[in-house]
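Some structures are shown below for you to check.
Just so it is clear, none of the values below were taken in a lab; they were calculated from the coordinates. What you are looking at is a predicted structure, and each value in this text was computed from that prediction instead of being measured. Cβ atoms are built from the backbone, for glycine too; each structure is taken alone.
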Structure I
């Protein structure tokens, strides 16, 4: 399965991360994305693996587990993951495994940082997602 630039832009528009951006900017971002296909049971990445990209689920279900193999989350179409390790320069703290056949858009760390420098509203989108998850920071 392949996607046109406009297809990718509309996929990005449906996500919490990029949903507030206009079509011109989405087309620019879409042009920097890759496409990856995985089979059911295939690992996307492992714990302690170096982090170089984030993933947006186009189709499928991804399971996130910690070091003790405890499920942290099941992610579905339009969810994204793998982003936090790009900003803290640490290896992956969890593993991601496909629970079904999956199609993912990928965005490399370099491209994401370039996009953020060109369009700070993407960084605001990331912060908005993170702050909606965290009720109160631990000190």
Structure II
């Protein structure tokens, strides 16, 4: 079975082993992150491959709403470290200790996420282009009035 260690992240702490972070407060609790934030757990693994597998498994669990079941709190929902750890362990167990089939699903999610990031980048550039076009339009109108 893949081994991992889940701890509460403390600001300023650095990690030498392969690791990623999991958001633990808000409606996006369970969302894996590459960079730390004040409200997150850190997942440390022994290998980079295990880290990538757990990162994408955690993403699948968060998108699928499996962490949402354990949310507590009425104002700011949160997930406890034990519930997060158990959800990850159940995800690993139900995937049959990362079988070839599960590895294919994780790879597909990885490719989709990469494409989603590329498309978001294009959308951001289109937004900047739209603003530039609108500003240019008003500059042309103002120069005609003068």
For this session: Using relative contact order in percent (Cα under 8 Å, 6 or more apart), single out the structure from I, II with the greatest value.
Result: I
Seminar exercise, completed: Structures I, II compared on mean count of other Cβ atoms within 10 Å over residues 66-73: the greatest is II
Problem set entry | For -0.43 (log10 I(q)/I(0) by the Debye sum over Cα atoms at q = 0.14 Å⁻¹, for residues 34-81 alone, calculated) the corresponding structure among I, II | II
Problem set entry | Parent structure of the calculated result 73, 38, 32, given that Cα extents along the principal axes in Å is the read-out and I, II the choices | II
Problem set entry | helix-only ellipticity at 222 nm (-39500 (n - 2.57) for each DSSP H run of 4 or more, over all residues; to 500) from the coordinates reads -9500; which among I, II | I
Exercise. Distance in nm of label points 7 Å out along Cα→Cβ at positions 50 and 130 computed as 4.6: which structure among I, II?
Worked result: II
